[in-house]
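For reference, the structures are reproduced in the following blocks.
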Structure 1
Amino acid sequence: MDIKKKINVTILGPTSKIGSTLAKKYLEDGNNINLFYRNNNNKIFLNNNFNIKKNINQIQFVKYDFLNNKKLELSIKKNKKIFNQTNILILTIAELGEIKNFFKQSIKKFSNTFYVNFFFYVFFFKTLSKVLNNKKKMLIILFSGGGSTSFRENFSAYSLTKVCLVKLTEIMSHEIKNKKIRFNIISPGIINSSMIKKILKQKSNVSKDEIKKIKKNLTLTKTNINKVYKTINFLYSKKGEKISGKLISSTWDGITNLKKRDLKIIMNSDKYTLRRKEN
């Protein structure tokens, strides 16, 4: 499903495989994009992958620091105009963490994974809510990952943070005062990303079944990201505008094909939540 009217899309995590691919798609479709990057290496990546001179009226790079709460707060306040003009806000920031048995993992590294994958989001959205105007309409997209709804051996830090993020998405959608701001979290399937490459390098701690599954599905990266793109656009469309607080698998749930009556049922049920129930 394509968006016919030009919109403003803001992406935090534009150097990730999903973030950069989605940014290119929205840019190619004539939309304006704001890409928030963290360091000089990120800036080099963006300069090499996006022709800012050619698209000077459509693209904006914004530097910020998500590892420092004070600097992050200042950045959000400084860029409140960008956020208030944003129609779709996409966050792909994630840390894999250690791939080890839970009882052997470093507390320091475990805590760091929780900060990047969860507490950053808590602080970001609490701060963002204070700078958005009362009538702001926005679709916010987060990403889940493997292990959030099923057991994944040796990925405890990553899996736990993603469970927390799914639940946070549901809580924010219910408790935010302005219901025109909607939160949804997407499970994108296997993507040939830097995170997957790290997993394959540490395969001694990864089950043989998982390695086999990853290798089998790596060729689906382009298809899976296209499904993510279509899912986001569907959620932004008139048909999907009531959906909020849901965990959606862009590869399996087929939400873009649902009828209007089904969508109403979804919002009054536990379907597309951690509970994954029909009623």
Structure 2
Amino acid sequence: MDKYGLIGYPLGHSMSPLIHNKLFALSGIEDFSYELIEIAPEKLAESGDMLRELRGFNITIPHKTAIIPMADRLGESAERYNSVNCISNDNGVMTGYNTDCDGFLRSAELLPLGGKVLLVGCGGVGRMIAIEAALHGAELTIAVLPDAVKTAQIVMAEILSKCGNAAVKICLVNEIEGKFDLLVNATPVGMYPKVDACPVSDEVIENCLSFFDVIYNPIETLLMKKARALGKTAVGGAAMLVYQAVKAHEIWYGGEFSTEDISAVIKDVEDEVEKMNRGN
């Protein structure tokens, strides 16, 4: 039996088993297990033998960087972001990948990522989105709170080192000006249970054509509700969550999935989130 899992600490409630079990089922794979494996940071280095017993595994906080020395090879995306969230074990050779970027790009493929992009927040996943937007030729504005300006400056320098002709600037969230083709919220503002919060003002929303929110709980954030009420396109984080898992299955065993199958898994995730929030 091939063993798979998710490592992190703490893990709490995770959508990963639901998503991966459904993807294995769609592939007709029955002889497998997918488990949540909590590993404290100080225990990661001594967990190598246990992890090498797995055919593949996903990695979440706080191990996405710390796992890198345990990999034998890194894929191009993992090298680009110095972050690994997926490992494939092929006959004892551990290769690290970053499928977060695939999840974002596939779920946002119909959005104008190469246009005027307003990115709110730039930590973690926001850093990846900032770099991908720049690589797609975006005219990028990174909006942050005052205590995150230094982080934004580091991300900006990293973008310019990877893409020297990138158009990127930084502003404070309360000083956003102008019109944008796409707004990406990469902050936790609006996440359950604080669902009445919105990362930007109504005026900013009116000045943006389309929206992507990395939050998947709730499935429709206040930002998305306000955008849709104005007839604008808004995509939530559940699709990104599923697509990064889809990429893992493509890596692990060459899995192939139809658009309809992936849409059904996204709907299952959204239904589970709503069920969880109702306390059922």
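Quick note: the coordinates plus some simple rules give every number you see, no bench work behind them. Quantities reported herein were computed from a predicted structural model and do not represent experimental measurements. Cβ atoms are built from the backbone, for glycine too; each structure is taken alone.
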> FRET efficiency 1/(1 + (r/R0)^6) of positions 10 and 178 (r between Cβ atoms, R0 = 30 Å, to 0.05) was computed and gave 0.95; which structure, 1, 2, did it come from?
Replying inline: 1
> helix-only ellipticity at 222 nm (-39500 (n - 2.57) for each DSSP H run of 4 or more, over all residues; to 500) was computed and gave -11000; which structure, 1, 2, did it come from?
Replying inline: 2
>> Between 1, 2, which one scores greatest on FRET efficiency 1/(1 + (r/R0)^6) of positions 26 and 194 (r between Cβ atoms, R0 = 30 Å, to 0.05)?
In response: 1
